[in-house]
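Pasting the structures here.
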Structure I
Amino acid sequence: MASWAEFTKTEPEFAELVRKCFARNKHAFLATIRRDGSPRLSGIDPEFTGGELVIGSMTGAMKTRDLLRDPRFALHSTSSDQTMAEGDAKVRGTMVRRESTKDGDTFVADITEAVRITVEGDELVIVSWHEGRGISRAVRK
């Protein structure tokens, strides 16, 4: 697994494009795995700070319980028709709890995959980075 800083060091230009997709809107969607194995989707406000991708969660939140039981996650930036030229992004990996207080928990992401999707003319362009494989690009009409 790679920290956000390690990913940024390996692929600085691509990491910045992915980060900008998340920065464009404050809110994103976090997918975690419920106890029964089904997905849970939660709204979240991720932060990129100190070389880390960080999320916070209120005490007792179901997403906290999910992440403590199974740390795998997927994070998706919000997008609209107007922003698809700029792209939307997805990041996948595991979350590690950094801090727990009476007010909530802070998690830091370890990244295994980052994806940026744009629409260019009549083409869907998917650029992805996978740990250990690097960058790949796919185009769909």
Structure II
Amino acid sequence: MASPTTNGGAGITGVALKQSKGWTYGILANNIWSVSGSEKFGNTNALYLQPFLSYTTKKATSFTINTESTYDWENEEWSVPINFMVGQIIKIGGKPVQITGGVRYWADTPENGPDGWGARLVVTYLFPKT
């Protein structure tokens, strides 16, 4: 039995990227539409766009800028955070781990959405082929 507090959705996702000489750039995009037909939770029609540009040095330091923008087609509202991040691969217990830190600036948000600056810290465990 489906939970009465969820609104099912379906959509399509695509990604295109290019890597060359330390640079990675491209875009991830998707759109999700509600499929439950439940008026209790309203309709969902949401676009997600994540264009990205990253440069990785020979010492495995990466510099990245991206946005994780969403557009709510139902309410005609954008959320546009712009992220600036620096990451470094290190070894912990002989295993590679990427530590990334960055700042986020909200370029556009709905009326009651987030505002101003934020921060992020990411730890990514890597599992290279042996």
Structure III
Amino acid sequence: MCINAEQLKSQVSNEAKGAIFKNDNDPRITRIGRFLRRTSLDEFPQFWNVLKGDMSLVGTRPPTPDEVERYEVPAWQRLDVKPGMTGEWQVNGRSQIRDFEDVIKLDLRYQQNWSLNYDLGLILRTLLILFRKNSGAV
């Protein structure tokens, strides 16, 4: 992202519905940033957050503070689980998910189905997606 990305966010159109922000051609993303997103290398620093205990390897989609400010009461339940580097949102659409209600459904499905085997399955599915051509974020 460019240096003043948060200040410029209000000038970029949101292509998603609800409390998430997506824009396929976000002008705030640098050329290097596009490469990092496309290759999913932008996720690598999150391992530090996992090691610190702020995130888990598998969990719900991590929200941004401005997203949380817009939550309605039902969406708060998704915060009951520590956010993860991967999860239902990662393996079931990622960049194609444009409606916050769909994110909530995926996060709640993760919470309802959680088990060690479920997490291992999501990790395996994530690895398969990572090595698929053109699977990175746009």
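Nothing in this text is a laboratory measurement; each read-out follows from the coordinates by a stated rule. From a predicted model like this one, the values you see are computed outputs, not experimental measurements. Cβ atoms are built from the backbone, for glycine too; each structure is taken alone.
Here are a few things to note about the model shown:
- Ranking I, II, III by distance in nm of label points 7 Å out along Cα→Cβ at positions 12 and 36, the structure that comes out highest: I
- Origin of the derived value 1.30 (Cα Rg over 2.2 N^0.38 Å, for residues 44-99 alone; candidates I, II, III): I
- Origin of the value 0, where helix-only ellipticity at 222 nm (-39500 (n - 2.57) for each DSSP H run of 4 or more, over all residues; to 500) was derived from one of I, II, III: II
- Ranking I, II, III by distance in nm of label points 7 Å out along Cα→Cβ at positions 76 and 92, the structure that comes out highest: II
- Parent structure of the calculated result 15.1, 50, given that Rg and Dmax of the Cα atoms in Å is the read-out and I, II, III the choices: I
- Each of structures I, II, III was scored by relative contact order in percent (Cα under 8 Å, 6 or more apart); the highest score is held by III.
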